[in-house]
Structure P
């Protein structure tokens, strides 16, 4: 781990389900879970305040059932929330196993599994060095986990949202299609919207803009990428700046 100081004090890390399942896989892969938990725990042990929002696509994709007319969109989103809770339970325990304190809070009530989300409790845990895993998105259907991440980042006063993906930033075009596609080191949020770059959903972008929260899109699978982003390494990922 680098001796360079952290660029941020408190961040929200948005993880996809693949971060603990392995690329294109379903369920929870022990090796992927351990690797993800260790990366988070190392940064927390070094003094970083980290809230984590896990996705749930590795557990269930209710949208496919809704698209087939088998269930409602509301039910599909509820299934997705349950998937994030499953991932949240696994991630919380794996982070503890990796040596950092961690708690799980859920936006949906699941008695005996996780306390209901409270900004006061989350704030207190972060201030005392615990990783806070935030499950069930906003607790309401029709909102993505990206929107849930932006909401929690605003509530907790996070300096930035780190969107962990399998690509190394935001590009001017799809790099798989266009060999001349350029990776942006930094781009204003308004420009990203104007260019219709797929950074996150519009509701999340609006929240980030209103609350002056930057996003950093980066490849979580690259060795040491989380630590490098936290320490401000501009060669990693793309910073989408919300400052007006």
Structure Q
């Protein structure tokens, strides 16, 4: 999904570094991976590239990783921008603010984790395929997207950025994707109140994946957060339509 940042980042003079998480796409699998492992990996990447401090942009499921890194490395993370970010699912009591698929997967993880793992392996051959261009309108209908999201994804470049990201994630072992799913469902190991760096939280008011009410609750818990809730924006259309604005704002921090 870093493709969405390419053009505005070049115009703004921003260097984008987008590493694959372990076990995702072509990245090697890390056994028993935990969220707490990610900041150490980011630190190694930054040291290798000679980067002293940096900002983090996190879209959707990248949010827990951004929060964890900011909490663990406050002297090197200057600020983070969270765009349609996943909340701490293990702390949510009422799950009606989640996409129905996420509610179902979360319940299955808690009750029948082995069955969920089998389903991941069954889904992999399908989700790793690249759908023909002629089927894209049908896919958008099947997903029952918000009108703002469906309209944004009619753009071929935006569609490729979103769904190629998914396809590449599933192209590797299903274990990598399963590890990610487990990390989202488990306690993160730190409190949102521990994230003291500057946070820009962007969330579409039409987001079906994670409701705006969930985002509002997260924003209240962050000590140094400025939230921006965008009208007529959903989970996909927000990063597609507003990336330049998001990056420019992040650069100002």
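A value of 4, 18, 22, 17, 13, 10, 8, 5, 3, 1 was computed for P(r) over Cα pairs in 5 Å bins from 0, in percent, for residues 43-106 alone; which of P, Q is the source structure?
P
Can you rank P, Q by distance in nm of label points 7 Å out along Cα→Cβ at positions 59 and 115 and just name the one with the largest value?
Q
On distance in nm of label points 7 Å out along Cα→Cβ at positions 187 and 219, which of the structures labelled P, Q is highest?
Top value of distance in nm of label points 7 Å out along Cα→Cβ at positions 187 and 219, among P, Q, belongs to structure Q.
Here helix-only ellipticity at 222 nm (-39500 (n - 2.57) for each DSSP H run of 4 or more, over all residues; to 500) was calculated and came to -15500; which of the structures P, Q was it taken from?
The correct label is Q.
Figure out for me which of the structures P, Q the number 21 belongs to, where relative contact order in percent (Cα under 8 Å, 6 or more apart) was derived from the coordinates.
P
Identify the structure, out of P, Q, from whose coordinates distance in nm of label points 7 Å out along Cα→Cβ at positions 35 and 131 was calculated to give 1.5.
The read-out was computed on structure P.
Just checking, which of P, Q has the largest value of FRET efficiency 1/(1 + (r/R0)^6) of positions 27 and 123 (r between Cβ atoms, R0 = 30 Å, to 0.05)?
Result for FRET efficiency 1/(1 + (r/R0)^6) of positions 27 and 123 (r between Cβ atoms, R0 = 30 Å, to 0.05) over P, Q: largest is Q.
No value in this document is a laboratory result; all are computed from the given coordinates. This one's a predicted model, so the numbers in the text were calculated from it and none came from an experiment. Cβ atoms are built from the backbone, for glycine too; each structure is taken alone.
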